[in-house]
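Engineer: These notes open a run of structures that come right after.
FYI, it's all coordinate maths here, none of it is from the lab. Keep in mind that this is a model prediction, so the values were computed, not measured. Cβ atoms are built from the backbone, for glycine too; each structure is taken alone.
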Structure I
Amino acid sequence: MTLQIRVIAPDKIIWDANAEEIILPSSTGQLGVLSGHIPLLTALDIGVMRVRINKEWKPIILLGGFAEVNNNSITILVNGAEEISEINIEEAKQYLDESTILVEQATTSKEKIEATQELRKAKAKLQAANVINS
């Protein structure tokens, strides 16, 4: 049995396909869902959603949102998402280093929030790179 997964951003549908398993970056930690999962509504954090199709994992970076699981269907509403097919690990590490410096240099509340968001995105990119290259 498979899961029907839809990832919807404000401007477009990011993903609409069947999968065997999904791991979501929920606000309380990683959440795995297989077919037959009980109904659930959860907040999502910035992080990597991993989808298993034909025994292969595909990472998608989610920029926060909500997920509803019901009757082997998962609807994910996100602020934004980035489908990843290829990531250069060195570039991802450099992005993480640059984002860490931005957090350290931030002085205003707004700068700190924006820098922290960039840092979380950078961590998600590096995590996605590790999924692809494993």
Structure II
Amino acid sequence: MRVTGLIPARFLTLTSHLVLLITVLLAREENVLACLPVDHTEVEYKRRDGEFLGGLIAGIALIALEFIGFISGVSMFTGLTSLISIACHCGASISLAYMVLDSWDCRLYWWVFALTSFFPAMTEIGVMINVLMFKKNV
């Protein structure tokens, strides 16, 4: 039995997650200030900004990896991977939208990153290894 609608839904959720990551990247100053005390120093600001910037760039890189696997067709037709990706990136889109609107503490991003960027990227890597190295049809 084929599940229809997974391919466009996966593409749209990946794209929305990428757009929101770029939006947070361009407007990260308020989130960095939200995780600092009122009397912070410039060194503390630069350290938090660097950590947050690194996390955002890592998220963009993992989504690029997923896009490569998806667009190349390696994982486009795998049902479980698509469902995991759709659920995670939908959750990420909602979380990052709230992060932009409410100026969340920048340390909360690491939870969002682990659950919604790292986990689906690892499943994508697993599918890529199975398909490309072991020639298994997942």
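Engineer: I have 3.8 for distance in nm of label points 7 Å out along Cα→Cβ at positions 72 and 96, calculated from one of the structures I, II. Which structure is it?
Structural biologist: I
Engineer: Then there is this: Using FRET efficiency 1/(1 + (r/R0)^6) of positions 48 and 112 (r between Cβ atoms, R0 = 25 Å, to 0.05), single out the structure from I, II with the greatest value.
Structural biologist: If we compare FRET efficiency 1/(1 + (r/R0)^6) of positions 48 and 112 (r between Cβ atoms, R0 = 25 Å, to 0.05) over I, II, the biggest value is for II.
Engineer: Further question: From which structure (I, II) was log10 I(q)/I(0) by the Debye sum over Cα atoms at q = 0.09, 0.13, 0.15 Å⁻¹ calculated, if the value obtained is -0.27, -0.56, -0.72? Write out the running numbers ahead of the final one.
Structural biologist: Numbers: I: -0.27, -0.56, -0.72; II: -0.31, -0.57, -0.71.
Derived from the structure labelled I.
Engineer: For structures I, II, which has the highest computed value of distance in nm of label points 7 Å out along Cα→Cβ at positions 80 and 120?
Structural biologist: Structure II comes out on top.
Engineer: Which of I, II yields 23 for relative contact order in percent (Cα under 8 Å, 6 or more apart), as computed?
Structural biologist: It must be structure I, since only it matches.
Engineer: Which one of I, II has helix-only ellipticity at 222 nm (-39500 (n - 2.57) for each DSSP H run of 4 or more, over all residues; to 500), as calculated from the coordinates, equal to -10500?
Structural biologist: Structure of origin is I.
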